[in-house]
Structure 1
Amino acid sequence: MAVNKMDYQAALTILRNFRAARGWDDYHNLKDLALSVNLEASEVLEIFQWKPEGQALTDAETAHLKEEIADTLIYLFYMCDQLGMDPYAEIAKKMKINEGRHWKEDQN
């Protein structure tokens, strides 16, 4: 299976095996995973720090951004696994909630 066509369960299997091979199970509690999500998301933000709005990313910055997004998603997937949740089902539920919401900016 091509990596870019991986489904969620295949990704979880790879992530679980990676974690188990390194003996990291004890460190992957929800609190520490949440901290790691925040740290990795901060690395996403750092790529844009001090850049003028609308300035295009270089090829190197785009590659770095993709890596940091992947790191963030990896920790989120580990959290989803611990919670026994299907992230795609939760996204679908949340989008139904969001469809009924209206933000102040929408009323212009």
Structure 2
Amino acid sequence: MPFSHTKIVGPTGRFGARYGMGIRRKVLQIEVKQRGMHRCPQCRSLVRLKRLAFGIWQCPKCGFTFAGGAYIPQTIMGRTITPEELKAPERQKQVWKESMRQRATE
């Protein structure tokens, strides 16, 4: 395997010396978040979601297609407006964790 010249700049190394370092750093932050592991809202599996178009995401495991943010599947505003039905499993996990902590301290 040849020597990689993109250890620091990561995926933005494809731009070479063009566009300036500031812009390439911003693109780097966006691309790392975008291509990272995210949780599917349907099957709750932690996978690399596929971006079909601007704000349209698809889970490779269950095939669920949903609307999200432009660069990340779920925005901060989207989390606050999430319906209560989807928040219920997360609350159950928190209650369970708190009960386990109380049992451990007893």
*Can you tell which of 1, 2 yields -12500 when helix-only ellipticity at 222 nm (-39500 (n - 2.57) for each DSSP H run of 4 or more, over all residues; to 500) is derived from it?*
2
_Which entry (1, 2) yields the derived value 33 for relative contact order in percent (Cα under 8 Å, 6 or more apart)_ = 1
_For 2.0 (distance in nm of label points 7 Å out along Cα→Cβ at positions 14 and 54, calculated) the corresponding structure among 1, 2_ = 2
_Given 13.8 for mean count of other Cβ atoms within 10 Å over residues 22-29, calculated: source structure among 1, 2_ = 2
*asked:* If FRET efficiency 1/(1 + (r/R0)^6) of positions 6 and 62 (r between Cβ atoms, R0 = 25 Å, to 0.05) is calculated from each of 1, 2, which structure is the one that comes out at 0.75?
replied: 1
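The numbers here are math on the coordinates, done by the rules we state, and not lab data. Everything quoted here is computed from the prediction, not taken from an experiment. Cβ atoms are built from the backbone, for glycine too; each structure is taken alone.
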